[in-house]
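Take a look at the structures listed below.
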Structure I
Amino acid sequence: MEPYNVKALVYKTLNSMSELKIVSPSYPNKFTVFPIAIYSTTQSSYIRNAYQEETDTEWKITIDLYNDKGSLTQIKNKLIAKFSAMGFSNNIGDQDLNGITRVVLVFTGIVDNTSKRVYQKG
């Protein structure tokens, strides 16, 4: 059993948002176009069955949003709604980087690789 590819889901979700001018898993050499979303994912085995197949995978999704003009609140709220609807929980932080606004969204959840559903520890 292969773990569900959450990284592809993250890219697809971010890329579907027309407000974002750049969506990338790596930082650009120069920040010239805004708003931008940089994302990363980490995964770890959560449950294995008797055959040592990974049935459940714990995922952490980190999305850094940057904007040079205006607020990121609308984009942030849309992302929270989209990933929450999938079953992920979230932690949010923000900061002003000398005129560039940064919002960090961290989503966590456990994906059942059989049903492709997300649930929380508990």
Structure II
Amino acid sequence: MLFGPLGPSLAPYVRSSRTLRGWVTPIAKWYANLTGYRRMGLVYDDLLVEERPDVQKALSRLTPRQEFDRAYRIKRAAQQSILHKDLDSPDWIKPEEDIRYLKPHVQAVEAEDNERRTWDTIQVERRK
């Protein structure tokens, strides 16, 4: 799927090709480290735009623990941004800890919206 609820993505095509994956994976890892969100203690899904209706609905489906963890990470990153410092390196988010906790919820909301749109525009025909 090229266009999904989280924007355009070539990931399925990259994952399906062994050669392409070998070329793109090191560049993707380098870029993720370059962006610096892990050094601020954030995971990728903390960067999603919260003003989107589907993301708001997905955020409402998080468990209380996930909500607390997200709020803590964002507040800690805001504090580090004010101080113009990164966290100490033991507190950085490691790549294996950077899991997409919000993506399944956003995809479920998008699927529900598509199903609702389909059922709302259905045309009922009379039998003859």
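FRET efficiency 1/(1 + (r/R0)^6) of positions 90 and 114 (r between Cβ atoms, R0 = 30 Å, to 0.05) computed as 0.10: which structure among I, II? List each step's numbers first, then the result.
Details: I: 0.75; II: 0.10.
Value 0.10 for FRET efficiency 1/(1 + (r/R0)^6) of positions 90 and 114 (r between Cβ atoms, R0 = 30 Å, to 0.05) corresponds to II out of I, II.
Can you rank I, II by mean count of other Cβ atoms within 10 Å over residues 10-17 and just name the one with the largest value?
Structure I comes out on top.
For the read-out distance in nm of label points 7 Å out along Cα→Cβ at positions 58 and 106, a value of 0.4 was computed from one structure; give its label from I, II.
Traced to structure II.
For helix-only ellipticity at 222 nm (-39500 (n - 2.57) for each DSSP H run of 4 or more, over all residues; to 500), the calculated result is -6000, so let me know which of I, II that is.
I
Kindly point out which one of I, II the value 52 was derived from, the read-out being percent of Cα pairs over 22 Å apart.
Derived from II, not from the others.
Consider the structures I, II: one of them gives 33 for relative contact order in percent (Cα under 8 Å, 6 or more apart) as calculated from the coordinates. Say which.
Here the read-out was taken from II.
No lab work stands behind these numbers, since they all come straight from the coordinates. Everything numeric here is computed off the predicted structure, so don't read it as measured data. Cβ atoms are built from the backbone, for glycine too; each structure is taken alone.
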